[in-house]
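Listed next: structures, encoded as structure tokens.
Nothing in this text is a laboratory measurement; each read-out follows from the coordinates by a stated rule. Bear in mind the structure is a predicted one, so any value in this text is a computation, not a measurement. Cβ atoms are built from the backbone, for glycine too; each structure is taken alone.
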Structure P
């Protein structure tokens, strides 16, 4: 009998396994497809798409870019599997299904464990039953580069796809049902991203819907002004994701889900069934690889030593790898107003940051929200290039509640992109 069996090898799954061996738990990971070790993030999501965005930033050939990136992905996948095995984790290939609360079946083999962690991830939602409409992962296996593409959905995936396709010379249209792309993010940041998209000739149909799609990929796009008809070489659907919980026998285990199929857990990632935990995209928390990893660690710490989970989802950073990027962390200006928090707003523009200007990547700005009653930053948002490290720094600043008086005296490297934080606090109030 195993101490822990992890179902799924994505960020939640492999993190849980590596954490478990630290506590000397006999651990196995079940992965239905060895070529998907590392999950969607590594194989057909976060990592390869960011690589393709990076290598296409100056243009380039799709097939050369894809070939280079996917070779690197294969290297990472192989390395991850080797790392798990070297750590003492048993890798079991096959599809897992619960037959009871403490037993699963994998390819005819019955496996029992003291604890299970369900980390089966998510899949693209599909609303269009049409052979002309492809789900997002199709972007990694195109035969030919389309001249004109439609992306249905202006969320995170839609905006990142639009940026990549635009980089390699594809004419891109985006249809979004909400009033704006990335609806829910800071409105100032969205306005800037929208302006930059339009400069790049990315067409946005907002508050729009798909009227119909013909067999030859002619699409009727309905807006308040009527129906526009356009013909496309390729159509992508990027309308969100759903939990992969329908085929793993949760009923046999007695594990409860919500109305959308997400597994219900408490703060320790424990389900309603003793010894069964869940983490990552299959539970109703932010669908982010780094959130999944933290949840997996919390689950293992609880099962191994009873540590209570303390994940603060309100301070989880969000970043969209569009061009330019857009990100946020903590409270928005609107949320602070709703909660009657007295605030001071600091804004600063990348056009005043030397490195951004000389590298011709100066579109965008940063907004910092200070709670004046505590003199700490409680929220931030930004749009621009090189935001990854800036958002990481802001996450630490907000999480640690560092007083703004201390931040203003911190010395940053010059020239750099991240110096925009101290510049904003000094000159952007």
Structure Q
């Protein structure tokens, strides 16, 4: 049997003490609850000039500072912006942030270029591929994490489970061992520190780019069943992904895939645990899990606000928006629009579902990995419900408290359960 080629080594930041997680946490906890501010703004109009971030943060976003921002709030207008890719594009919005952090990312493409590369990426996320990952990649991670606290009868599900689970799945999907996983996670998050002008942002982008270029060489020479091999070999009509596009996707994977699933899993657990009657219903009838996930992602969208750029002069709800303006498309506001969702602040998995929320955006740029994210969330819930009998909030510790103005997530989820 031929020996497996050695895995490339990731370089740490020159300043190894730099902590991007502390910076990320500081930005999240500056806001307790953005929805009163959002509701007040919506009551005054569905489109406003200004930056959504500036409503909550004093630390400027140096990459987007000085641009002409407009906030779009209602469900109908958010949907219009997402669906009208001719008038509202991604490239001129995301070139300032994701483009700088990740490189030539498909998230910052429009029109035919975006459609061409997106079709190739989707080949790596076919249902049969995702289903295979369930047993070979996802379940072993779940079993390992739950095994660390199952005999205690209590746990902090955020600190011990949700904050590790999706990222360890990403390590496995990429074939990165646990010895390098934490460093990979650190660099992936550090890329985003460019928003506040930290030099570690560009440094992380460069070091991850070098690592993934070397990893692609290894996988192409010795393809396996991992995600990098699938992406490296995937093609549509004879075309494969250029290295710079593929590397940008891999740079972004930890944030787009890991972070979204971590937040989403934490939110659905918070919604259910703080509504014990709904939790009991889902545990008794697992067919309710998909609608519980849908409701959690409506109630607390993993990404509260995203961006589009006006590709021409447009008028939106009577407001003239010039070409080149940045639209802060408020998914959180749309998913709590009272004209579409009665009593929108209430978590209710049994609410009438005639209107679909869009936590993963909509239109041509809808999240490529949304089905994988839902699959991972469902698998996590089933594992917890199967292995932690009588799962409930710990009455002796503070209940979950969701914080942040975007990427909202609780800081802890303290639970108790019966030990078998």
| field | Winner on relative contact order in percent (Cα under 8 Å, 6 or more apart) once structures P, Q are ranked, highest first | value | Q
| task | Out of P, Q, choose the structure whose coordinates give mean count of other Cβ atoms within 10 Å over residues 144-151 equal to 18.4 when calculated. | result | P
| Of the structures P, Q, the one that 1.04 was derived from, the read-out being Rg/Rh (Cα atoms, Kirkwood Rh), for residues 360-399 alone | P
| With mean projected area of the Cα convex hull in nm² derived as 22.4, matching label from P, Q | P
| Can you say which of P, Q returns -9500 when helix-only ellipticity at 222 nm (-39500 (n - 2.57) for each DSSP H run of 4 or more, over all residues; to 500) is computed? | P
| field | Highest-scoring label, criterion being FRET efficiency 1/(1 + (r/R0)^6) of positions 96 and 328 (r between Cβ atoms, R0 = 41 Å, to 0.05), among P, Q | value | Q
